1. Assign the value 17.1, calculated as Kirkwood radius over Cα pairs in Å, to the correct structure from I, II, III.
2. Where does the value 23 come from, among I, II, III, when relative contact order in percent (Cα under 8 Å, 6 or more apart) is the thing being computed?
3. Using the calculated result -29500 for helix-only ellipticity at 222 nm (-39500 (n - 2.57) for each DSSP H run of 4 or more, over all residues; to 500), pick out the matching structure from I, II, III.
Structure I
Amino acid sequence: MEKKVSLWQIFGVFAKIGAFTIGGGYAMIPLIQAEMSRRGWISDDDLPDIVALSQSAPGVMAVNISIFAGHKLRGVKGSIAATLGSILPSFLIILAIAMFFTAFKDNPWVERAFKGIRPVVISLIAVPMVKMAQKSCKNVWHWALAVVSLLLVAFLNVSPIYIILCVLVIGFSVTYYRIRSLDCARDDKEGARDDKEASR
């Protein structure tokens, strides 16, 4: 990052994101991708890591995303600025709705507007998920893990935390096995070379 990002910039960007996030933390992902990637604050490889950490940590996902993204930019101060920016617009909007919603909650136009927003939110969530999958899944095994995880969460209601923990164990085990295999192969090769030299 060539230029240090100011706290006011972080607050302003996340206030914009928070004001237009409809549908929860996942709906925030395309806005974060658009706003932060455009400014060069995060790379496409950083976003899946931020989302994974935010989902596995306790608390509201939108706040977790703000904390991790802000921390990556400016440490603890960046986390505070990003969190305040993402929360404040939502707080003010919800406060206004709570004050005046009872007056128009049964209005058919309002009901139709909220029903119309739902499919848009789904598409906003789906697009960055597909892009993240295309960038993160490098081989058949990655795609298999992604599909199995999707099925477990969607149809068997398995907690994402358990899936993440299982994948961490599997990843560590596979990496450890590969390292051990490489070490054994190198030792065998060196042993064969020593035997060959000794026979001379």
Structure II
Amino acid sequence: MTDQFEKRIFTPGLFLNDVGFLLTHGPSTVGAARNENITRTFVEKIMTVTTAVNECTFCAWSHAKAAVASGIGAEEVKSLLDLQFQATASDFEIMALLYAQHYAETNRQPETHMTARLFDTYGQRTATHIMLVIRTISFGNLLGNTWDAVLSRFKGRPAPESNVAFELAFFLLTFWFMVPAMWLMKSDANKGTVPALPEEHASGWAQ
């Protein structure tokens, strides 16, 4: 196993672009929340699959809790994080979960035919909202991964795609909520109050 930090992280340009996207799509987020086809459980499944590919420890923790709270069983949460969801997903859910996996695996550059299948399956309104859910959790994943990159630099393992100036600015912007998140994550891990997750998603909890 290599000691090099390998998770996907924000660059300054990508971070600003994503913040701008989310700020300008506030009304669409409200629309997605009101879409009767996109239940809380469905959202958590989409977010968990995306998180599994992007390997964000913080999002795996938070969405494992949220998924169970929404009614998803602990074993199904583990199967989602293992990307073994085909046996448990409903016919309605499967295309969205496959697309979420594909979107993350292609580093947010999905193939045209996959996007077309998503829209053919769900229609314009729901497909657009599904893509917004995926884009939102992708932001969260990279946020958590970039925080991990900052911590990795403290340990002498700087991420190849990052730099000190950006990491310092990112640290100052996010420490006020990421530090408490680390404490809560560690507390939950010690108490066993979240489902047992695959090792690659749980290994950072007690750090």
Structure III
Amino acid sequence: MTTLLKNLLNRELQELPNKIAHHIDDEDLTHKAANQLVSYLTTLDPQLDQSIIIVNIGTDRSTGDSLGPLVGSFLQEKHHLMTNIHIYGTLDNPVHATNITKYMEDIMNTHPNSIIIAVDACLGQAKNVGNLNLGLGSVKPGAGVKKNLPSVGHIYITGTVNVGGYLEYLVLQNTRLNLVMKMAKSISDTIYKAYNKIQLHKKQAPSH
């Protein structure tokens, strides 16, 4: 993160909740989450002119861990409608434990000073399963399954897909696809709505 982003984050973080969570059954989930995402992006980039990188983490070899790649594939379908956004991690080309370090090196070299939004699945308490979590900061992919991987993102969006604490690999394998699909659709819709809000803001902003 650049010094500018750190200064903005330190100055304005107290004005924003560090994390919000909305359940997948909340009818206003994508509207609320999109507004919050725009607030976070504005905090990090007041002019809203930096490139946005979406890093969708996970693998399609595990139902629970396929959340990220599914989000990436949903976003890829709308990519022609979202210029200045770069998508990494899809069902065809997932970003996972064995290649994430290389991907992040390439992203930092290709898109310096961009804002990175990390999308990943997570495990949690039973009462939180089905929550979409959005916050400022990075995710630590693989932590739930005891892997040491680099932290990713200036903003994170995670979906609590199942209960954590024991047999994490087995839990991820036995996560309901229906829940993962619903969460992936909600996250991709949140990002798309946030993008449209940003474009509307830019059009309405006075030119200099």
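Taken together, the values in this text are just the output of simple stated rules run on the coordinates, not laboratory data. This structure is a prediction, so every number in the text was calculated from the model and none was measured.
1. Values: I: 20.2; II: 17.7; III: 17.1.
Considering all the candidates, the number was obtained from III.
2. On the way: I: 23; II: 35; III: 27.
The structure behind it is I.
3. Working: I: -29500; II: -23500; III: -12500.
This figure was derived from I.
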